[in-house]
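Alright, structures below, take your time with them.
Nothing in this text is a laboratory measurement; each read-out follows from the coordinates by a stated rule. Keep in mind the model is a prediction, meaning the values are calculated, not measured. Cβ atoms are built from the backbone, for glycine too; each structure is taken alone.
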Structure P
Amino acid sequence: MSEFWIYFQIGLKHVLDIHAYDHVLFLIALAVPFSFKDWKQIVLLVSMFTIGHTLALLLSIFGIIAIKANVVELLIPITILITAVFNLFTAGKSSKKESINLVFFITLFFGIIHGLGFANYFKSILGGSPSSKLIPLGEFALGIEAAQIVVVFVVLVLSYIVQTIFRFSKRDWTLVMSAFIIGVVLPMIVESKIWIR
């Protein structure tokens, strides 16, 4: 198997790992307010997240940034919670499109936080000098982007089915899914190792 496919698959598995579902939860929270007609916006958001994620890994590889693992493990579910709560307050409002630039920057920042959560593992699977890690990092980023697009596509298909067959309004669907996500991430925050002294 070529090196490209090795790191590409690591990127795919990083997002689609059933045991590390925080990434998928974030993507669901990010995608649920959108529909297929908004595909350009959602692809841009996903790409912003990938850029942030990759930037965090890059900064970590070169030793520019380092954050304690338990801090990052708390911040990741907080980013998911903020995204889901944002959905609760903006569901069904036309101002969502006007605030898209803010959402882009927030998504980029959240991508950085999520990338920091994976930085130590990523550094451990790579050997050699930091410059030799740039190509594998790019291959890994492509795997992440591909997996994220798959997750977003599934969310959009599910949203379409629920809204057309089961006649849920877009607003109600966004509220239900966001409330579900909040219910999943609140225990993650409460049970974080950072609270244990």
Structure Q
Amino acid sequence: MTDYQDRQGFELSQWPEMRQMVNDLASLVYTERTIPREYKSMLFTMASVASGCTHCQSHGAYALNGMGVETERIQAIWEYETSDLFTDAERAGLNLVRAAAQSPNATTPEHFVELRKHYTDEQIVEIMAVNCLAGWLNRWNDTIATVTDQESVDWAMENLTQVGWTRGKHVGESHEQRPGHPRSVGWVKE
């Protein structure tokens, strides 16, 4: 494992104004306008799966669990294309986010043709906003290998290893570990 020499020095708390802006953006993106928060969290989790950030995968999945989503449905995000637990509309959004979260971006006009069968332009903008927020957080957390909080890790170890989730590089010294899931410690407003 790479020695990051105390990753806390790279946390957003080093730049409080940026931390506040990211929190404000997350609160805005997760505002329930025309797309339900639960679906937005599924999209966030898919974006994190596509980008490879296991820290954000565990956070997205654990947030869904906190919303009361059944574990089977959360696990099915990893196989949404073939799972009967998702509607065609949900698959269309998950397809876009998966393609958009890849680098290089793999979206095509066909993604939008399929989306428009199920969503308004306003709803598609909300779906893209979730993807972009996830992209920012995925890049930050995966770059510094943020040490994932224990509550998210424990839940993911119990429920996501069967779909291929691993903690990956997000392991560190106890003093580097975050105090809890962002919702648990008040970093994200409900």
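Given a value of -26000 for helix-only ellipticity at 222 nm (-39500 (n - 2.57) for each DSSP H run of 4 or more, over all residues; to 500), calculated from one of P, Q, which structure does it belong to?
Details: P: -26000; Q: -17500.
Answer for the origin of the read-out: P.
Quick check on the output: 64 is percent of Cα pairs over 15 Å apart, for residues 32-111 alone, derived from one of P, Q. Which one produced it? Before the final figure, lay out each step's value.
Working: P: 64; Q: 54.
Answer for the origin of the read-out: P.
Taking relative contact order in percent (Cα under 8 Å, 6 or more apart) as the quantity of interest, name the structure among P, Q where it is greatest.
By relative contact order in percent (Cα under 8 Å, 6 or more apart), the leading structure of P, Q is P.
For Cα Rg over 2.2 N^0.38 Å, find whichever of P, Q sits highest and give me its label.
P
Starting from the value 2.0: which structure in P, Q was distance in nm of label points 7 Å out along Cα→Cβ at positions 16 and 160 calculated from? Please list the in-between numbers first.
Values: P: 2.0; Q: 3.1.
So the calculation was done on P.
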